[in-house]
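Structures given as structure tokens follow.
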Structure I
């Protein structure tokens, strides 16, 4: 089947997407046009493309890329341009989705690496392309860029350009990456679009509903493309699934939860979260951050009453609260909203600050309608595309800033200093 046939299949499946887990609780604004990023005319079937990196443990980095033809899964790297003093081998695999066959997906873990250091590298011993990345710091301070529901529209492009100008160490993405929605070539386009950023700083992501791509009777497995293309370090955190994992960086422990994996008290995810939180040493990681896709708190009319929000909150909020998680970032709702510290729907000085940031630039448009009057626990809300910056300065203080995309310009719209719950003595009695 050619590209036209795949488009028809995609349109057919999208027509029934609501039957497969999408709840449309409001009238969306007009869709945004996708940007389709193709290979350069200078590239051939062995050219590394869609290069992105992610952390593996405290001193290693996973390098992932795709080639159209078989090439060695090898990365040469060093701390000087074109001077590769180290080399590592990895694995190569591919996947099939309906009539689509992916390219050769290469996965190589390199290290040990020195913190806060620039490394230069090449993939598949391809001397024509050199990439570079900077490792994360070993100690605080650390700066995170945060953006959810990215997609690949003109608004996405603005968001990525703004993030590229941030002096950040890592990007956190709470789900909904490519918005391929069954049409697999859009995964390839997304990989090419984000490569300039994702090849330079680690991208730590979790899944959203648009990554499911399960079609009853036609393709019975969920998250096929996501799991193949975005391998996160779940094994290292004792998780059994790429859909939920954790990692520590500098002085921050980050928990990436799976809104679309089982989360009831008998589930593997629940038991894993319970064990993971029990191992957190706040003396080493004074900040505790959680990432989900479907928000547990949301005063937008969009995505109200969904099980991934309501039931996951019912089962897991106590675990998050008792562990004194400082901040919970979520996506899914295509607008920005920041809540005060909350527990069981009420202000609570020992609860997390909940921040919804599913406004990266998706093609579905913004969620413009909010519940009126604004709930007491909602502090700031605005339906605009944008991104956030979470700067953890030291063991006690962090600065959160949300930047709105205003006519393609970055505008600071919301900012707040946060104090770690670690130093709130009333929360540790």
Structure II
């Protein structure tokens, strides 16, 4: 009987990780389509750099607006329902985007709609993981989740440059519709009288948590700030790397495929870091020391290599440095991103939603801010990357000094 339960739990855990990771694959792929497509679209529709910046940043407006709703709705209505709605919504907005490019305000609205759908998604997945993944497997679960996002970005970066820009959106939108059908058939949700049941019940089940408590604990703020810092660099790479390579490093249409390399590194290191972190925990390292180690690598390393990246004019060296930077950033999946389920297992979806809402501010600002910095610097990108590195360093110091791993909510 015990063996049967163990096998059943292994199958359930593996299935949950696989389906949620596949959803994040589609999520991440859909985000990077526009930064690639916009090179063709801006030439066809005569958009200037500021216009491109607003189109790119519109996604983050919707993304930021829906995350707290996603975390709360998953707790109330269940992860299965909310994740179904989320993936369908972002896939629909992706699929119909090619119908509106000549109307830039409608195009911006489609990008906001994409952000709303994707903003619902990840907090819901964090909620599902907190309920269904045992603590000794969480580092690798989050590692696979983040890694599959990077694989999605990789596939999009490899495939999209060879497609007419409308088909970039049609193909990945259709993939999202297929996932929705798969999810509805394969995933089974176990619910008690009020909400989903935990596979490992938390030590404390707190039901009367005030919203102020999500903003009044320094361990939570250390996670929020670390996430903000990580995203500052990641959004710059995601939104601007194709344009930077094309305009400053002389990359042609086929060289844009090299934007896949950072995401390949990110996915490989993310999976390896997850297994390494769980192995350290199994060897009696404290959870807190593992979270701090992985976050330190995931913030300090990328900040350093971002500076190296900004200092070279050779395409190959630039790709190597930005790939190392993005690769090391994946260690955060076993650091502060896994920390939500440690310190707030009852509310992991909500704490991640708050964290990701704050961490989406760079996604909104780095489009127009980068355009303004480059314009004011007469085409120089160095200030953009120096600021990104500095934000990473500050985030690492705060997390290392203020983080915790014991349950607080």
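Figure out for me which of the structures I, II the number 50, 29, 15 belongs to, where Cα extents along the principal axes in Å, for residues 280-383 alone was derived from the coordinates.
Here the read-out was taken from II.
Using mean count of other Cβ atoms within 10 Å over residues 64-71 for the comparison, can you identify which of I, II gives the largest number?
II
One of I, II was used to compute relative contact order in percent (Cα under 8 Å, 6 or more apart), and the result was 16. Which label is that?
The value was obtained from structure I.
Give the label, chosen from I, II, of the structure having the highest value of mean count of other Cβ atoms within 10 Å over residues 232-239.
Greatest value across I, II: structure II.
Have a look at I, II and say which one yields 0.70 for FRET efficiency 1/(1 + (r/R0)^6) of positions 48 and 240 (r between Cβ atoms, R0 = 35 Å, to 0.05), as calculated.
Source structure for this number: I.
Which structure, out of I, II, was helix-only ellipticity at 222 nm (-39500 (n - 2.57) for each DSSP H run of 4 or more, over all residues; to 500) calculated from, if the result is -5000?
Checking each candidate, the match is I.
Values quoted throughout were computed directly from the atomic coordinates according to the rules given, and no laboratory measurement underlies them. Values in this document were obtained by computation on a predicted structure and should not be read as measured data. Cβ atoms are built from the backbone, for glycine too; each structure is taken alone.
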